[in-house]
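Multiple structures follow.
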Structure P
Amino acid sequence: MAASNWAICPRCKLADEEKFAKDKAAVQEAYGKVSEQQYSNMKLALESRGSYQAQDFREDWEIGVTLDGTFSISYEGRCGRCGLGYIFTFSDRVLKKT
């Protein structure tokens with residue numbers, strides 16, 4: 001099996017979204033408690049932060065029919081950053097004996 005695709009890891013994306021929400025709440029909490037310049041810098045840093053785009057999730061798969069009549073699907077995905085992994089396999093006989 002060879003690397004067929006690199007994708008965004010759903011666990012890492014969720015963690016990034018949670019961190020963004022926490023950081024946003026911290027910026028809102030700082031309003032009126034820090035200098036105007038410091039608040040402006042905090043808000044700018046939050047706004048300039050892009051959405052999570054790292055493609056750390058490697059997906060490998062195969063799909064096909066063998067010469068003996070077996071249809072199979074094999075999938076494995078793993079994140080190199082957080083370690084999330086998923087494996088799926090399926091096979092069925094295409095040529096069934098009658």
Structure Q
Amino acid sequence: MDVNKIVLAFGLIMLMDFFDLWKRPSERVYFHRYVPSNLRASVGSVETLIMSLAAIITLPVAGYVVDVIGPRYGIVIAGLAAIPAAIIYYKISNNDK
């Protein structure tokens with residue numbers, strides 16, 4: 001699909017965000033289980049702030065990388081950047097056995 005209109009580009013970003021939010025209920029179970037109730041509002045606010053800043057920074061950077069070096073290498077760079085996140089994710093253990 002060729003994205004040559006700004007409305008279509010925004011629509012695709014919103015669609016990706018919609019599907020990304022499907023994992024939110026399962027994440028919240030762990031959030032409520034491990035964060036004390038007196039800290040939940042503050043931790044949730046800081047989490048939202050960090051996620052918003054990450055989106056503000058990464059979307060323009062990703063667009064620049066794709067424009068400068070191309071989509072194929074941009075996807076490779078994004079995959080390499082995701083490796084540390086995958087390692088951290090797999091090191092998280094659930095000790096509630």
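Where a number appears in this text, it was derived from the coordinates with a stated rule and is not lab data. Since this is a predicted model, take the numbers as computed values, not measurements.
Supply the structure label, taken from P, Q, corresponding to Rg/Rh (Cα atoms, Kirkwood Rh) with the calculated value 1.34.
Computing Rg/Rh (Cα atoms, Kirkwood Rh) on every structure in P, Q gives 1.34 only for P.
A follow-up question, please. One of P, Q was used to compute helix-only ellipticity at 222 nm (-39500 (n - 2.57) for each DSSP H run of 4 or more, over all residues; to 500), and the answer was -27000. Which one was it?
Here the read-out was taken from Q.
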